[in-house]
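So, here's a batch of structures to check.
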Structure 1
């Protein structure tokens, strides 16, 4: 069995009197694609921020590579936020190269990796264009390129296909699969259950900061009489009216 890259044990995260994550335990294994799922307000964003070291558990243990995450530790982490953020007045290649250097690559390594990615997503001709001159979908591709440059060991992808048409969604999914094949561990946050069934080895469905379901996709479906993940999601969360936290 693969070793764990992430360990979350008996974790509670509270803000004042509000308990957002409630005595939660799960692990993520090295090299797997793990679906972090749930309705808005279920605790997904809080877990992501805790993994990034922005929040600290009120109680319990949250470890990456056996230690609380810190930007200076050994694990190479790439994070694609749901709300994208790039320097839109700058040239595409300058932005990508800059972020590659922040991750420890030399200028040449970062430049070459950026151009290789742009060719992969058919945006090589946009290398010297300003980001704000690109379409929304093209900007999303650049954000993904910034995330995966340097081949991170751990990728956290929050709604990576949001707003993509079917062709670009398939391209992006193929890129994610390529990085998984290289051994990257992927945390995949999405509401697209067909993507979960295609990509994810195991999943957790959060509800009210607790695990409503946890295990392989096949095991979770079996526990619910063979229902599709779409139907399972609806049955678990249809009674909720939450706002994201």
Structure 2
């Protein structure tokens, strides 16, 4: 066990599945006291069974008042701001504005709401870690990804701005930017429940797993206090860019 994570009070948003669930489980295994936040209680309860002593907070990060009510004033010293999604692969002129609003609300405003509620307590402690889940889509754009890429570019801008705004606070900021990750609901949600199309995204390739990303997160936040791992970019070995993936025939 990495003793640097033992008894740390960790919040993980989007903890009901995928990267959030894998991160919560790994933090718990390493001795952290984890609070799981997401919208779906049954899924949170399943994850909590693997995280001894975990607390559940049923929460939509888009609801600023609810986030403030549930999270402000809590004494976290590690916040993994993970909740996010994509909807649709249409080129922008054919996109659905209501979907754009949902993606922007979760991926950008949700991140802002969570940090607005939790960063003051980290700053008062004079130490702690704040992790953003970015994406390689925040570094490269691709056809049909205009809105999602825009939100992940915004997350990258927030990471850079927070490092400046919170300089001297003792809070370390890290952005974890993965490429294609299998074993999550991401593509199924993006493709509006079309399971066949979602499976095809990963056909002939070994994508990253949620556990790969969780390992990167826990490694970053377990470094010695004078070390801030600012940015980690993770690619599947078969993925050369957001648009180029080498698939087995």
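Just so you know, all these numbers are worked out from the coordinates, no wet-lab data involved. Bear in mind the structure is a predicted one, so any value in this text is a computation, not a measurement. Cβ atoms are built from the backbone, for glycine too; each structure is taken alone.
Data table
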item	result
When FRET efficiency 1/(1 + (r/R0)^6) of positions 171 and 227 (r between Cβ atoms, R0 = 30 Å, to 0.05) is computed for each of 1, 2, the largest belongs to	2
Comparison of 1, 2 by distance in nm of label points 7 Å out along Cα→Cβ at positions 35 and 123 - largest value held by	1
Structure (1, 2) behind the derived value 18.3, 54 of Rg and Dmax of the Cα atoms in Å	1
Test item: relative contact order in percent (Cα under 8 Å, 6 or more apart) calculated as 28, pick one of 1, 2	1
